[in-house]
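None of the figures in this text is laboratory data; all of them are computed from the coordinates on show. Remember, it's a predicted structure, so these values are computed and weren't measured experimentally. Cβ atoms are built from the backbone, for glycine too; each structure is taken alone.
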Structure 1
C-alpha cells in the first residue's frame with residue numbers, strides 16, 4: 001500500500017462484543033489502583049501546549065490487544081505497533097502535527113455518545129481547508145501519509161473523551 005495522504009472514517013470498526021470489552025476495559029482502568037498510566041507530558045511540548053491532562057494507558061499484550069491488532073490488520077491492512085487507551089479530560093487537546101514518525105494513526109472513539117458542544121473534534125487540513133470530525137461511537141478515523149491534524153479542546157464541562165489510539 002502506498003503512503004498516500006488521506007483521512008478516512010470507518011463506522012463500526014470493532015465488532016460489538018469487542019467494542020463493549022474495550023469500553024469496559026477503558027473505564028475499569030480508571031478505578032484500578034494497579035493500573036499504569038503515562039500522561040501527555042511525554043508528548044513534545046509543542047503538541048501539548050496548554051492542554052489539560054490526557055491519561056495514556058499502553059496496551060502491550062493480551063486478548064484485547066490481539067483482537068484490536070487483528071481487526072486493524074484485517075479491515076485496514078495496517079500492522080499495529082502501538083495500541084493505547086487515551087483519556088481526554090476536560091480542557092485537553094493536541095496541537096497541530098502530522099505523526100511524521102508513523103505510517104498511519106488510527107483513532108477509535110469509545111464514548112457511547114459525544115455532545116458536539118463539548119469540543120474534542122478531530123481536525124485536519126485538506127487542500128488548505130480545515131475539516132472536522134465529531135467523535136462517534138465505534139467509529140475509527142484513519143490518518144495516513146502524515147496529514148496535518150489536531151484535536152480541538154474539550155470544554156470545561158465535557159465528559160472524559162475515551163479513545164483507542166493506534167500507530168503503525
Structure 2
C-alpha cells in the first residue's frame with residue numbers, strides 16, 4: 001500500500017471515529033473539561049474538525065509556494081512565526097465559538113464533508129503535486145516540520161486529530 005493510500009485511509013478512519021465519539025457523547029460528557037486543554041469536550045471535538053479545515057486551507061498555499069524557491073516560503077513561514085500569539089488566540093477562541101455555536105450534528109456533517117472532500121482531492125493529486133514542498137512555522141503546531149510536502153499536509157490533519165482524540169474525557 002502506498003503512503004497516499006495510507007493517508008487516505010487514515011482520513012476515512014478519523015471520520016468514522018469522530019462520528020462514533022460524537023454519537024456516543026452524553027450532554028454531561030460534552031460539557032466536561034478535556035484533559036490538557038482549556039476546552040470542553042464539545043469545543044475540542046470542533047477543534048478536531050478544525051484541523052482538517054486547516055489542511056484544506058493549507059493545500060493551495062503549499063501548491064503555490066512549492067513551485068517557488070524555498071526561500072519564499074521560508075520568509076512566509078518567518079512571518080507566520082512572528083504572529084503565532086495572535087494565531088494561538090484566534091485558534092483557541094475560534095474553537096470555543098465553533099464548539100458552542102454549531103450543533104453537534106452540524107459538526108459531524110462538517111467533519112464528513114471536509115474529510116470526504118480531502119479524500120477525493122488526495123485521489124486526484126499527481127505524484128508531482130504530492131511532492132511540492134513548503135517551509136512551515138514549527139511554532140504553530142507540534143506536528144508541523146520545517147518543510148512539508150502536500151502529502152505531509154494531508155497527513156497532518158490526522159496527526160492533529162489523534163493528538164486531540166487522546167485529550168477527550170467523554
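As an exercise: mean count of other Cβ atoms within 10 Å over residues 48-55, calculated from one structure in 1, 2, equals 22.9. Which structure is it? Write out the running numbers ahead of the final one.
Values: 1: 16.9; 2: 22.9.
Working through the options, I get structure 2.
Have a look at 1, 2 and say which one yields 39 for relative contact order in percent (Cα under 8 Å, 6 or more apart), as calculated.
Working: 1: 32; 2: 39.
Clearly, the read-out refers to 2.
Figure out for me which of the structures 1, 2 the number 12.5 belongs to, where mean count of other Cβ atoms within 10 Å over residues 40-47 was derived from the coordinates. Show your work: numbers first, answer last.
Numbers: 1: 12.5; 2: 24.5.
Matching structure: 1.
Out of 1, 2, which has the highest value for Cα Rg over 2.2 N^0.38 Å? Could you put the intermediate results ahead of the total?
Working: 1: 0.97; 2: 1.05.
Once Cα Rg over 2.2 N^0.38 Å is worked out for each structure, 2 has the highest.
For which of the structures 1, 2 does the calculation of mean count of other Cβ atoms within 10 Å over residues 64-71 return 16.2? Write out the running numbers ahead of the final one.
Numbers: 1: 16.2; 2: 13.8.
Among 1, 2, the structure yielding 16.2 for mean count of other Cβ atoms within 10 Å over residues 64-71 is 1.
For the read-out helix-only ellipticity at 222 nm (-39500 (n - 2.57) for each DSSP H run of 4 or more, over all residues; to 500), a value of -24000 was computed from one structure; give its label from 1, 2.
On the way: 1: -6000; 2: -24000.
Going through each structure in turn, the value belongs to 2.
Upon calculation of P(r) over Cα pairs in 10 Å bins from 0, in percent, for residues 104-151 alone from the atomic coordinates, which of the structures 1, 2 produces 26, 54, 20, 0? Walk me through the intermediate numbers first.
Details: 1: 26, 54, 20, 0; 2: 23, 30, 38, 8.
Working through the options, I get structure 1.
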